[in-house]
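Take a look at these structures.
Read-outs: derived from the displayed coordinates by stated rules, not from any lab. What you are looking at is a predicted structure, and each value in this text was computed from that prediction instead of being measured.
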Structure P
Amino acid sequence: MRVSKWSERLFGTPIFDPVVTASFMIPLLYLVAFLIIPVLAMLAVAFEYNGSFSLHWFTSILTSDYYISFRPEGTFSQLITMPNGEQIYYVQGVDFGVILNSIIVSVSVMILTTILGTIFAFVMARYDFPGKNIVRILLFVPLLVTPFVNVFIVKKMFLPDGLINWIFYDILHVFPHRIVIDGLIGVIVAQTMTYYPIVYLNAYASFINIDPTLEEQAENLGSRGFHLFRTVTFPLALPGIAAGATLVGIFSLEDLAAPIVFQGNPLARKLMSFQIYSAFTSGFNVGSPQLAALALIMLTIAILMFLGIRKYVSMRQYAMLSKGGRWKPRVAKPKGWQAILIYFVVLPMLLISIFPQVGVVLLAFSKSWAGTWPDGFTTAHIKSIITQPDIERVILNSVMYSTVAIVVIILLSLTASYASSRFKKSKLGPVLDSLATIPIAVPGIVIAMSYFFFFAKVFPDTPLDPTNLLGFNPAMVLVLAYSIRRLPFAARSISAGIQQVHVSLEEVALNLGASRWKALTGILIPLILLNLLGGAMLSFVYCMSETSVGITLGSINPDYYPITARMVELMTSAVGSANLAAALGVFLMTVQIIAIVLANVITKQRYSFIGLT
């Protein structure tokens, strides 16, 4: 009797079932062992001072002007004279200290991506115009992740002879002077152009799911135009928009690509992510308690953003009025002035925003790129991918790490989704669901730091010890980090599939004498196989392009470099080649295009998007 009550309380079933127990315990123990415990290990380091518990390291950070300064230093922008006598506007931002700089950049990117993403989403969801299908395809281009190289192209776009000045100064004569962005402003612009599609995809899904009768009722009461959008349409779409914006804020906080590319300006180096990364690359202060404290401050900010948006959305009511079925979204032909805005404002903005990905391809096939446009055509850099042993090795390394990680991700996401979706009365269900989702809010650089402290302490002087330098084999560590970091994406897809399969199908099998294992493998898994494959493909793409862990822990031993570690080396070293890094970027883009197309075809969804709700 006690076993029955204990089993029902923990697992939601009165009969002890090994399949149900394993579905709860496998992902739970894995997440505790390789997410919670490593973070706690870093926590122990950060709160220790002279052998006892102390807030010393946090106090030293929060009271230092280097980290928090309410007296900004520097000039936001200035008019400077070039050696040729021409005057240009140099825009870099001002310094509020490492922590405030990071928050300001994150919030700025959230605001800008929300504006861009919402505009694109509203136009695509509500207007039918010639060329719409082409625009829909173009909106997917910025989703192609090419770490470091796309930011490098963004930086080139805003040089004195870059694309932006060529268009707005040389051709349109809109700018009074040429404009150059650098420092924190450069980071903000690069991250905005990289991350706005996340808001777009979430906002688009929200707009097309709005019950049209709600807007029609508002129109019957006299609401029109922007007032209708502000009071009805936007509030109903807010969950998706807010979810995308929050993800962007977290990704901005942890981003390393933009600060690394713009690190020539001291302001770009005064961000939390770069401060932690530079400790890895320099080998100085990498294991310091102060660095652990800084990583925990970053983690706290990210978690608060994540929990804040979930709380905000849960406190509001967004229910639609239609009784079942699926309505047809309100789509109209744009009026004259609306068409002008779409073709002469929105479309040019889109074309400029996809240029970084276009530029990656141009750079990969060019001999040099010194001015506005690249010079010469060559396939030598692309051929190097299969002819240079070191490049071939990093590709094979990444494929191996990602493949093993995907096997783990499928096991974890399947068991976690099954347990939390099918046994909702369980006390462990909400805990497991939260643990499977929370990694999306944990910055990759924090995972890297926590693994550094954890494996150095638990496995000293072994191939798993990051302090062992050339004796360190990061394969297992990277697989663990990838599987934790990218788990939410597959879990989300599989959970959606499970919720679409009625539980009565499994109950019928159980009533006819089938075991739980037989019902799971013979009925549920075949029915959700498409969701499983779609989620696995998208997770594989994210693993291949994983940046934060790859360029920190993965860059300790050159023999085990993943792709991103080699790319950052090519982009930053004196003997590196941006063209070769771009060739690797084209390879990653090709893998992503194949995976996205297959995932959308397999899952029969028009859009595979990321969200928190």
Structure Q
Amino acid sequence: MNKRALESRTLVLGAIFIIVAIIFLIRLFFVQVLDDKYKLDADNNSKRHITEYPARGLIYDRNGKLMVYNEAAYDLMVLPRQVSKTIDTLEFCQLLRISKEQFILKLEKAQKFSYYKPSIFEREFSSEEYARIQEQLFKYPGFFVQTRTLRKYPEGIAAHIMGYISEVNTKMVEENPYYKPGDYIGMSGIEKSYEEELRGKRGLRIVMVDVFNREKGKFAEGIYDSVAVSGNDLTLTIDADLQAYGEQLMQNKKGSIVAIEPKTGEVLTLVSSPTYDPNLLVGRERSTNYSVLNQNELKPLFNRALMAKYPPGSTFKSINALIGLQEGVITPSTRFSCNRGYRSGRFHMGCHPHPSPVDLQYSIQTSCNSYYSNVFRTIVDHYKNTETGYAKWRAYVLSFGLGQKTGIDLPNELNGFVPDIAYYDRYYRKGGWSSLTIVSLAIGQGELGFTPLQMANMTATIANKGHYVTPHIVKKIAETPITAFDNEVERHETGIESKHYDKVIDAMYDVVQKGTGTLAKIDSIMVCGKTGTVQNPHGDDHSTFIAFAPKDDPQIAITVYVENGVWGSRWAAPMAGLLIEKYLKGKVTRKDIELRMLEGNLLETKPVTH
């Protein structure tokens, strides 16, 4: 081989070596600088990012009684990249008390989420369960425990007020960048409407781990860690003792109780029955329990206080009296006859026997249907046509907060219903209806539908002689009163002069003293009330009662609605009296009435198991 050929071969080999070296250098640069896969592997093998979940704010009643606190719980996390293929799957499943099929499904779900980021494998172990498994976890690389808190309800009451929390879903994460998979969020009640105040702020802790998955200390002395900030505590307007007592009275009955402090709009109690123990929707059994409650035919998850639309019955007669007085179509001395009811041509609306004729005072005391049929028709027919008169009447009704959302700081409140002119035009055709056509509205029947909250708010408006304050359930956030920064809590006027309320209130006092509501009478407390028996085409009539006390300085306004309770005097009136006595005196003295209310069972099916 000549010298030229040798030099040529040497150059070729040298070029090959240079090209190979360049390829290796480029590959090395790509691996070390551009591709973070190996960096992630190294980081994940030596470091662990642990989310520090903040404690949600505590919840107290108006008197400082703790209603909701936090209890430690533990989520078992998995980092799929670190899970060994040689672990004893059977032993691991026995430790967690799950099946092998569940293990496979959970691991596959975690792998789909991320191969390099931790996710929840099994959630919400109690302290006792955690103590059982923690000493064995070192045998299972890729698994570690992360602490969080769960809600605890020491009184086991007010489920519809408190609501519950649950893990965020994909849609929630997409809509709100604050949340990440695994976070919890308020799903109903106070937990939902005050989520931002209660949730606090997440923290982060980065720790070093060894090959056995054991923590070996902080990464970089903790300079990259952040501290979780607890949520704000809430003080509710609710009286926990009154709430518990109301729930006891409504056991084995369907309906609702709502009580409001008239001067402030603060809700003192909000009972929906049947109810359930809020602790059922906490922890690992939440989904199972929710399904059971959701399928229960008594609908314990349904918040009747905010969502059920009931005709107000005769409790509504007080409103028609006020409208008649304001419109000047009646005076307190105006009298109408009643011969077992109201008659107009071939139309007849029945009424119970009582002396006739009746004036305003006695019409409320004895709950005369004929009197209010006359009042309603006189109001509507006072104007040039039915539509104009009805629109005026309807505006007054709406001004009491009826048939529309009150604006309470709880989710899922419904409107109720007061028909508009278009409704009757569609139903009867335009010009095809008159005050007689819709005269059932005079006695709180017909198409009217109000929630118990609206009826309690109506009662507070009467107690205040013409105005109400937006009902609300939260009194303070941390130490700041809700009224300091919530513009929604405001005063609303009815447009009916305060002087007209005196005669109606006097009559409501007579209802309790010597009329249809005597079972609400309390020694040394002047109670004003109105009974209602609501027609029910599907079974026994409903029992309802509105009341406030004391008469001259109202501190509580209440509505009680008992489905299938027949007469307002049978169930609703005595319950209201007991609750007023409990709130104002701190104890109940009429034990015979109390026992009958507590033992009463109006359910045809088995009650909800607490």
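Kindly point out which one of P, Q the value 21.9, 61 was derived from, the read-out being Rg and Dmax of the Cα atoms in Å, for residues 301-372 alone.
Of the structures listed, the value fits P.
Using relative contact order in percent (Cα under 8 Å, 6 or more apart) for the comparison, can you identify which of P, Q gives the largest number?
Structure P gives the largest value of relative contact order in percent (Cα under 8 Å, 6 or more apart) among P, Q.
Please state which of the structures P, Q yields 20.9, 66 when Rg and Dmax of the Cα atoms in Å, for residues 269-492 alone is computed from it.
Q
Out of P, Q, which one gives 67, 27, 21 for semi-axes √(5λ) of the Cα gyration tensor in Å as computed from the coordinates?
Q
Using helix-only ellipticity at 222 nm (-39500 (n - 2.57) for each DSSP H run of 4 or more, over all residues; to 500) as the calculated read-out, with -10500 as its value, let me know the right label among P, Q.
Source structure for this number: Q.
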